[in-house]
Structure P
Amino acid sequence: MEPRVRYRQTQQFTPARRRLARNLVVGAGAPNEGYAVYNHLRTQILQRLQENHWNTVAITSPSKSSGNTLTAINLAISIARDYNYTVLVVELDLVNPSFQRILGFKQRQGIVDHLLHDVPIPEILLNPGIDRLVVIPAGSPITNSSELLSSPKMSGLVEELKHRYEDRIVLFDLPPVLTSDHAMAFSPLVDCALLVVEEGETRINDVRRALDCLRSTNILGVVLNRSIHVET
């Protein structure tokens, strides 16, 4: 087993405020209502995780462009603001990674390089200037990602990440369920899954199909993204 990695060893970068605001990431320059929405989601999710003694969550969607990656990043930021937890968010869309575009760090090695080339975990950890938050990007894009996501090495890594710190929540951002078998291949490795749907775009039948594909995984809940209905 690798030595325990402390966050002070993690490479840091500072995302540009303008980039975060443009990509709707909660942070400096983001609207206050964004914080409120994700804090509410955070509280609901943490309560469910505590009740079931879970700490690993796959975040996906039925189809493309539903907002699961943004949900994963913003939820991670919100959890990190809770002093009781640390959070690790892992990018597992290995074919079309987008963390670099959204957060603005320089191209670097990531989870693919660890799994294929044994790059040590400490060398692929990033901290985006937020206490208690660490990011593992995808790294070099590949085409055979479903085999990699269901490999024994991936399974061992998930177990290692799950048990390294008692107070850590681990979020895995996955590709959409219905566009490939990647989410199906990986989801049995985690405690539960969160499904992100887009109001007015995601079809009910696609939600049913996605839930059926994830039937071997505990469903933590469904997040309605880009809703036009605002509570008052």
Structure Q
Amino acid sequence: MWRKITNNYSPNFSLPKRSKKEIKYIIIHYTGMKKESTSIKRLCDEKSKVSAHYFINKNGQIINLVPDLYEAWHAGKSSWRNMRSLNKNSIGIEIQNQGHEHKYERFSSKQLTSIKKLLRGLIKLYKINLKNIIGHSDIAPERKKDPGEKFPWNKLAKANLTMWHKLNEKKLKKSRLKKLDEIEEKKFIKNLYSIGYNRIKKLDTKLSKKFLIKAFQRRFRQSLINGKSDEECLLITKNLLKS
């Protein structure tokens, strides 16, 4: 069996059942709550109206909260590529972590081992494109930061479980903070859309643009999250679109 799980079902899901073919995305979250018990309670509380398919605790235990073929309530208002409201076409995985509002910590090695095992099984079972393994902040840049810059996306990519650029990190860093001209800036934003990030309303405002860039950086340039585009960011987008 490709995963060892415990069941602790949540009442927060939608009917009817969906088909396997409808599942196209896997969305990774952190709980953003201090205690594991509080996280589980909220995900299983009918009044909270939130849930996920899977919960991974600090020790790497995987708990199934909603069966895969039912729609869990984890994505909220969201968009990626040409899709909107991703709950209906995704599987949500919540990982215990206090998050940015508390003491945002590194994810444990046991959590990483479990997420790898879980992803391998889900990708195979539902034939998920690796480009569709994404974070909550990717699909809701203005609202969310999770799973954040400490989530090891590059390690998942090395295990062939998501996408990552193929550039040399040391050489790439030489391009950091080098300003883009107007044409390069437009190209960068266009590349973000091509990767999957959706247009934010009123993108011409500095604040909305900053949210979009920060979401990209939390995913692909995790050592500096400043919300400012530069040559390093542009090179990463170009490389991602090649692969």
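Nothing in this text is a laboratory measurement; each read-out follows from the coordinates by a stated rule. Given the structure is predicted, the values throughout are model-derived calculations rather than measurements. Cβ atoms are built from the backbone, for glycine too; each structure is taken alone.
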Of structures P, Q, which gives 24, 22, 18 when semi-axes √(5λ) of the Cα gyration tensor in Å is computed from the coordinates? P
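Starting from the value 0.4: which structure in P, Q was distance in nm of label points 7 Å out along Cα→Cβ at positions 49 and 169 calculated from?
The structure behind it is P.
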With distance in nm of label points 7 Å out along Cα→Cβ at positions 41 and 217 as the yardstick, tell me which of P, Q scores highest. Q
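When relative contact order in percent (Cα under 8 Å, 6 or more apart) is calculated, the result is 27; to which of the structures P, Q does this value belong?
On the way: P: 27; Q: 20.
Structure of origin is P.
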Once mean count of other Cβ atoms within 10 Å over residues 65-72 is calculated for every structure in P, Q, which label goes with the largest value? P
